[in-house]
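Following this line, the structures themselves.
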Structure P
């Protein structure tokens, strides 16, 4: 184990053999960091967090209380797991925050891009599977679920309680509405916005999302209409 003299590790934290802690990193009480993991400079591991073996938190990565990371996960610089979600209710003219008291569960060998944020769940955890690849600046809201081996490109956003199956391919700047879902092996083209439930093996395009063939026909029809004489 190697802890930089300018890092801070709570005496009640548990760091296994081969863990490396960089300058100004913080590890809170009851956190567990698995064998051979790396905590980069200015990274933060919250109270009671569990980090598997061989994980890598790059500079400034944040893992907040209630988060569980599987083995060999990677958090690129500035990524945040376990933050409070965007949930409010209006009462007497004020926006009151809805408490979110659960956490985040991540499978093995999942990668989070720089500045990606994953909110903790309200009553049940936000769940992200194994071998998932998530690009930079992606927002994953409370209680979202993402299946194994799914790939999400940069600048996408998934609203609360939306669901993504396994082996999906999600293009850049895509979006999912609250409680919408897509099945396994679904593809979403760049800038697609899904508002409903899509079955397995869907190929979605556009906003609102529709099957690619249907969307292409609609686009062609609009193009022809624009060429008609007024």
Structure Q
């Protein structure tokens, strides 16, 4: 089997793979760019950000309350230790303890409010997640034909990739490298057929000897005009 035949088959597979992948990307974009879906995604992201903020606020409130309790415990310990006998010092310490208790009450109120806020934020986040899931299902249902085409194309892409992998080992590395380079240079069209001694891509007329070489040579023959690899059916 000639090297050009293998390269021609490889190009057919690569060309179709390019088409399939382009269509897959277009379908994915159409599905993802749905305005309703984007709004639901934005709402979920905002609800998640609010939940994280509420969790951070609760953590801060808990830490502040914990620090205040430690201060109060230390002050209480000093007050009832029996080490302080001066009436004024005892009165000052009692006042400090009372102030610490008031501050702790305020902090605990803030902690309770933070707990309520986080419950509300979590509820909103869960609702946003549910709404997003529902919207995704509705969008998929509305675009069932696109989804079906998407699935068919994925299966075709897998089949083409498998066929391509079967062709690659029988092509010499140097020939494959030349094909790959030309394909990049020629926008995917590295191998072209000839008809009536003419390059089917650029239209250049081949000499009879050149055309004969394309048909019978076991080596790669290129178009003298466009440089593509020539193949004769």
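Taken together, the values in this text are just the output of simple stated rules run on the coordinates, not laboratory data. Since the structure is predicted, the reported quantities are computational estimates derived from the model, not experimental observations. Cβ atoms are built from the backbone, for glycine too; each structure is taken alone.
Identify the structure, out of P, Q, from whose coordinates mean count of other Cβ atoms within 10 Å over residues 71-78 was calculated to give 21.1. Please list the in-between numbers first.
Numbers: P: 21.1; Q: 14.0.
Going through each structure in turn, the value belongs to P.
When relative contact order in percent (Cα under 8 Å, 6 or more apart) is computed for each of P, Q, which one produces 9?
Label of the originating structure: P.
Work out FRET efficiency 1/(1 + (r/R0)^6) of positions 127 and 175 (r between Cβ atoms, R0 = 41 Å, to 0.05) for each of structures P, Q, then name the structure with the largest result.
Values: P: 1.00; Q: 0.10.
By FRET efficiency 1/(1 + (r/R0)^6) of positions 127 and 175 (r between Cβ atoms, R0 = 41 Å, to 0.05), the leading structure of P, Q is P.
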Notebook entry, point to check: If helix-only ellipticity at 222 nm (-39500 (n - 2.57) for each DSSP H run of 4 or more, over all residues; to 500) is computed to be -27500, which of P, Q is the source?
Noted result: Q
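Which of P, Q yields 20.2, 78 for Rg and Dmax of the Cα atoms in Å, as computed?
Working: P: 20.2, 78; Q: 37.6, 123.
This value belongs to structure P.
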